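Next up: the structures, one after another.
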Structure P
Amino acid sequence: MVRDFFVRFWGVRGSIPCPGPETLRYGGNTSCVEVRFNEHLLIFDAGSGLKRLGDVLTLPSPHPFYLFFSHTHLDHIYGLPFFAPVYHPTTQIQVWAGHLAEGQDLRSVVHRIIAHPFFPVDPEAMSAQLSFHDFRAGDSLQLIEGLTIRTAPLHHPGGATGYRVEAGGRSVCYITDTEHRHDGIDQAILDLVRGTDILIYDSTYTDEEYPRFVGWGHSTWQEGVRLAKAAQARMLVTFHHDPTHDDDFLDQVQAEMDIALPGARVAREGMVLRL
């Protein structure tokens, strides 16, 4: 039974945090999206926005927290050691990723980064009950009764995973750090997001900027519009904004999207969308 199902944005930027007067309205933290399903907390990516989420959570929690990585590039994971619950010994945190190549595992990747000489304390300082889970993009995960998480591989250097969270006939898709195809919409992504209520999509560039960044593993807001129309998604939310795109730039993107796809939204920190 779905009693409550919503999305909240804690970090909407890509690549590097960009705090300052020019990014106050949309926010400067990197990727972190909260999905609440009844009493359960799912977190997508652990960018710098994760710190603020951790600061408002009530501990201890009677339920595990579920953290899903799109991938493990720094801007998507460096919030983890600043997430207050990882230092709470009764907190259960399951960390999931589906992009790593054979011979790699999520625990080793995280521990390699959160350790000397990159961090002042060792991973053992994180006293929470942490568990790490590897899967393959394309798998379906059934971790919570009444909720299904479907996945698909994305096009990004080193690999990345897209997610669809669905319950009670409603769904939200998290598709970030992917480069669109040049010969049409990727069928695996289209199949994953078809008919979704909310499509969160990597819109780092505009179509005009994109030719300078071919191969960097990112897409455009215009491609998000094309995908949303093809998938008949109810709402498009553009995400993973380039750090050089200030509030005025994103206001202009919103104005153009209002014409191209009425109802589409530019993601901003603190925005809440209910399903």
Structure Q
Amino acid sequence: MAITTTGTLGRSSDTLVIKRMATRQLKWQLAKVVEIRKETPTVKSFILDVPDWTTHLAGQHVDVRLMAADGYQAQRSYSIASPPEVTHLMLTVERIEDGEVSPYLTDELRVGDRIELRGPIGGYFVWNAFDEKNDDSPLFLVAGGSGVVPLMAMIRHRAASGKKVPTRLLYSSAYQEEIIYRQELDHISANDSSLRVIYTLTKRQPLNWQGYGRRIDRPMLADTIWQPAEKPRAFTCGPTILVETVANCLQELGYKPESIKTERFGPTGG
């Protein structure tokens, strides 16, 4: 999974945090797997103990590097799923058929194993609940598939911080069983009226399904967005076609371009 962000660097306090991290983000270090969680049939979360880890911002990612016995290396970027408030780092990985890295991580990695990573990386696609310039503007989060991972870090950070920033998550999956973090998302939203989670399933909907049943489009966004007058901030992550559709439609619906942050997956070997 390659990660691409567009736009300019975010708020000034985020910039300062990134500058403090700059000396560390190129350092490779060993992370120990302390727990593995099966999220969906093709997705697992890895909880890692990283001895030299300091902190990160919700939305950042790390590079993971694997090395074969013959010296061949493969490297991929994975969004951080855990909030800054917790001790262990969580990476959530979707298995990509014929991939070089994700099949090893999801099929072979075991508790007690170690992997190389470096980070945190990225200063644009981030949200900091404690930013002094944070005016508590509503958050509109839009995810496709495993693009929910950095947005989940934001939702977890929001919950851990105690900040009741009005938030909506619009999350697109192909099938119900492929919804990542479904139980946790439902639990958080059921106990927090300021967080609303809206699902859409693009390929098959079960009987009595209450969400949408198509790809995200302009009418769906018009039904679910915060109105531009509320000065919301939007974050969208997922496959390129989804991200571009969302960004374009939000601008057509009155969102200012600078209020929309995007991150997309590139066609790597997985």
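Just so it is clear, none of the values below were taken in a lab; they were calculated from the coordinates. Everything quoted here is computed from the prediction, not taken from an experiment. Cβ atoms are built from the backbone, for glycine too; each structure is taken alone.
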Determine which structure produced the value 23 for relative contact order in percent (Cα under 8 Å, 6 or more apart), calculated from the coordinates; the candidates are P, Q. Q
Out of P, Q, choose the structure whose coordinates give distance in nm of label points 7 Å out along Cα→Cβ at positions 66 and 186 equal to 2.2 when calculated. P
Using FRET efficiency 1/(1 + (r/R0)^6) of positions 42 and 130 (r between Cβ atoms, R0 = 30 Å, to 0.05), single out the structure from P, Q with the greatest value. P
Consider the structures P, Q: one of them gives 50, 43, 37 for Cα extents along the principal axes in Å as calculated from the coordinates. Say which. P
